[in-house]
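Scrolling down, you'll hit the structures one after another.
Every read-out reported here was derived from the displayed coordinates using simple, explicitly stated rules and does not represent laboratory data. Remember, it's a predicted structure, so these values are computed and weren't measured experimentally. Cβ atoms are built from the backbone, for glycine too; each structure is taken alone.
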Structure 1
Amino acid sequence: MAAAKLLNRGLSQAEVARRTKVSRESVRRWWNQIVRHGAAKGLQKAGRAGRKSRLAASQIEKLETILLAGPEQAGFSNGLWTLDRIAKVIRDQFGVQYRSGHVWWILHKKMGWSCQRPVGRARERNEAAIRYWKEHTWPALKKKPKKRAGSSSS
């Protein structure tokens with residue numbers, strides 16, 4: 001729009017290119033658009049770039065609900081989500097086929113999720129027994145430093 005104002009004031013395309021720090025070719029294209037459609041319509045922003053998503057916003061919300069319920073609820077044998085498993089859920093639930101790399105993009109960009117490593121703890125873990133062992137059994141097993149004898153130089 002700044003270039004359109006400068007062109008309307010009568011400056012040459014080369015001068016407008018210098019002042020707006022763009023190529024002369026860009027200014028020429030803008031000038032052609034202004035002549036054909038007017039400044040407001042000819043220089044408006046282009047529409048959305050790229051292909052429309054094959055998953056609607058409501059489907060992404062449903063996917064998030066499925067993922068939060070856990071892999072076991074989705075019919076998998078253990079509690080670990082992988083990109084291939086998520087791609088299978090998307091295919092089965094929504095009829096849309098994605099590569100695992102694109103599944104990562106959906107999780108990261110559309111859902112705001114990040115890669116998480118599973119905590120290496122057993123589900124059957126007994127926290128009370130672990131705490132007792134650390135407080136009572138371990139100190140009894142731990143080696144204590146030997147007391148040093150007096151100096152022999154005296």
Structure 2
Amino acid sequence: MTSYRWTYSEVPEHLEIRQVYGFVFNLNGQILLLEDEGIFNLPGGKPENGESMLETLIREAAEEIQITITSPEYLGYQLITTGEEFAQVRLIALVDQILPPKPDLSTGRKYLRLWVPPKQTNKLLNWGDSGDLQIASAVTAASNLGVTWDGTPRRYIEIS
């Protein structure tokens with residue numbers, strides 16, 4: 001059975017980092033998701049050899065959904081236990097530039113880009129209790145980057 005545990009600390013050296021995803025915010029407090037054939041996700045992916053967590057997120061955001069980011073910060077990691085243990089790292093960042101959409105270099109597919117209010121994010125990601133904890137952490141950290149929420153419920157907006 002697989003278990004998921006959200007952790008606010010740095011990743012221990014002995015744990016392999018198999019995934020780096022980013023909660024990318026706009027200044028209105030919405031989170032950028034990508035959609036691929038009905039499956040929603042954050043921008044990110046698997047680190048390449050010698051690549052830092054930040055380099056992974058920058059590369060994946062550019063390749064998958066053609067954005068650049070600014071003000072990245074480490075958020076924490078999810079400990080995955082499946083008989084072995086590994087880490088899925090989460091960062092937060094602000095969107096800097098939104099470039100014209102084009103196909104992902106690794107899959108050849110063009111993903112839909114959506115801005116989603118934090119309260120709707122886990123409904124689309126479907127990450128359970130761990131997702132709720134990650135989003136709450138991301139919202140707290142994003143407020144330190146100047147992200148504001150005006151209390152107005154928003155529907156997500158397609159931007160591609």
Inset, instruction - Kindly point out which one of 1, 2 the value 13.1 was derived from, the read-out being mean count of other Cβ atoms within 10 Å over residues 21-28. - result: 1
Inset, instruction - Output the label of whichever structure in 1, 2 has the greatest value of FRET efficiency 1/(1 + (r/R0)^6) of positions 37 and 109 (r between Cβ atoms, R0 = 41 Å, to 0.05). - result: 2
Inset, instruction - Compute relative contact order in percent (Cα under 8 Å, 6 or more apart) for each of 1, 2 and report the one that scores greatest. - result: 2
Inset, instruction - Tell me which of 1, 2 gives -13000 when you compute helix-only ellipticity at 222 nm (-39500 (n - 2.57) for each DSSP H run of 4 or more, over all residues; to 500). - result: 1
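For which of 1, 2 does log10 I(q)/I(0) by the Debye sum over Cα atoms at q = 0.10, 0.21 Å⁻¹, calculated from the coordinates, equal -0.71, -1.26?
The value was obtained from structure 1.
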Inset, instruction - For volume of the Cα convex hull per residue in Å³, for residues 5-68 alone, the calculated result is 128, so let me know which of 1, 2 that is. - result: 2
